[in-house]
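Undergrad: The following blocks contain the structures, represented as structure tokens.
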Structure 1
Amino acid sequence: VYDATVAKQGQLERPVAFKPMPLLSQHNTGWVSDKSGIDVNDPKFAQRNLATYEIDKSLGFNVAPQTEIGISQAGRHNEYKGLGLIMDKAQGKMGKDLSSDELAHPLVRRELTKLQILDAIVGQGDRHGGNYFVHIIPSNDGNPLNDTVTVTGIDNDQCLGQKIDNPDQLVYAKDNAHKGFRGVRMPKIIDTDMKKAINDLKPDVLEKILDDHGLSQAEVTAAQNRLSALQKHIADNTKTTVIDPKDWNSKTVDDNLDKDSSYAARDFEQRVAFQQQLKDKLADVGSSS
């Protein structure tokens, strides 16, 4: 992926990321793609990126970068000229670089839950800390609920395969080669706005988006099955707690987040463990000196 700027007639230039089509077509499908049911001979990574963005727009979540096809006019030695994907540059810090305090921010939790919902629908099995960004702009009054928080999922290639019928299949697991899905189960807590967005997304809308981008009928059916499973999950109040959008700073949220069903809780736990390991190493160095 390369830094670039893009300008349309009558619009200001904006910074973007550009991924040339040759690099997309040469992309190794990898373990996640294979287990998701993406055709190794015709992975259609560009189309999967575009479809993910369109589904995000349909949900109204704004957790996927604006993505479109464009033509690069320049590049070092002209090797990157030509057709490719243009994506708005994600702002902020990578998830793996966030502090535990940032991961515990109520609006970070909220926006990561939106990303988790999008990933559940598209069957994204590779959402690790290097595949999303978080941008926090503090409010003037010091109230975290008034902060501006943006979460952006990147590298939306390895998704929309035909083998994942239920989002819970994406939960983190490893095989003997230390490979595995990097997802979580369906969320235990959402807010009323999220519930409405999920229920308002119709199977025929998914079909049109995926069909418009050249994905197969088997992939359409799998996406519709994932959506149906998610809609049934959030309708069951023994499985999902639904809160007011203003209540992401509540104890109810604390009680319903865990590493197996929440990106925020998963990565928070990893960050706390890393910080403790660092403290232990520093303590060992201090005691031996």
Structure 2
Amino acid sequence: MTITREATMTASTTGSRAPGMPCWIDLPCTRPGATRQFYTELFGWRYETKPDIAGGDYTFALLGDQPVAGLYTAPHGHPSQWRIYLTTPDVLAVAARLPRLGAQVLTGPLTLPGHGTMLVVRHPGGACISLWQAAAEWPFLTGVPGSFIWAELSTRDGRGADHFFRDLFGYEQEQLGDVRHFDYSVWSLDGQVVLGRIRMGHAVPGTIPPHWLTHLVVDPDVGTDDTALHAARIGGRIRVRPYDTEFGRIAVLDDPSHATFAIIDPTQAIIDDGSAEVDDPNDD
């Protein structure tokens, strides 16, 4: 039997977060106009441009008056990929520790006057993560329809990623699966779920690099399935059809800039008493 329940991921609007908590997401767009319109039609986002960030090209996506994401034009030749930021109180101190932890600094520390300082890092899991030290209150609406709720790292070095983020932020690890056949970890801070990590198995083509997958919440009155179909009608693509998990019903989509992201309905999370089968997105 399958029972629906609320997932453990919660809503927040605060600009103050503990070190290691997600504090922002943004997207370099190869088709900025079409991509902004896509997210407006999908989630109701509206936009405000900040003239003092990225030469006036940086646009804040809002739900009501609350920021949910940033969008900007991707540099020529760069792919469009959602980026996740984790908060830190001291970027310079973190930057000094990173080489000892096996990470490589790709960009920064880069200070945006009046906003904060960022650092882009390639961690031992092979993917990139951004670190952000806010100079002032940095509001970020999460956990409500149309906003961020979850991010998941896909990597071939699950153990290396677990150790790196534990050493950097003190993440507590909960192992799901039997490791050999299915290796998934949930990372928490003080009992609050923060991020997920899945080890890519041998069936995943070697051409697929390690990456983060950002999850955005759907309106439960619409649901994951209809949201995915609507996305396909307005210029997106369904990459992975909807499937059920203990966190909610999920689908993976591409937007008009070919950035991949997931949508999730946490109200459709499942609890399995042992007799139900959870959908496998890799099954045909």
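Undergrad: Assuming 19.6 is mean projected area of the Cα convex hull in nm² as calculated from a single structure, say which of 1, 2 it is.
TA: Values: 1: 19.6; 2: 14.7.
The read-out was computed on structure 1.
Undergrad: If you rank structures 1, 2 by FRET efficiency 1/(1 + (r/R0)^6) of positions 38 and 94 (r between Cβ atoms, R0 = 41 Å, to 0.05), which sits at the top with the largest value?
TA: Values: 1: 0.95; 2: 0.75.
Largest calculated value belongs to 1.
Undergrad: Which of 1, 2 yields 14.6 for mean count of other Cβ atoms within 10 Å over residues 102-109, as computed?
TA: 2
Undergrad: Suppose helix-only ellipticity at 222 nm (-39500 (n - 2.57) for each DSSP H run of 4 or more, over all residues; to 500) works out to -4500; of 1, 2, which structure was it derived from? Please report the intermediate quantities before stating the final value.
TA: Values: 1: -13000; 2: -4500.
The value was obtained from structure 2.
Read the figures in this text as sums done on the coordinates, not as results from a lab. Quantities reported herein were computed from a predicted structural model and do not represent experimental measurements. Cβ atoms are built from the backbone, for glycine too; each structure is taken alone.
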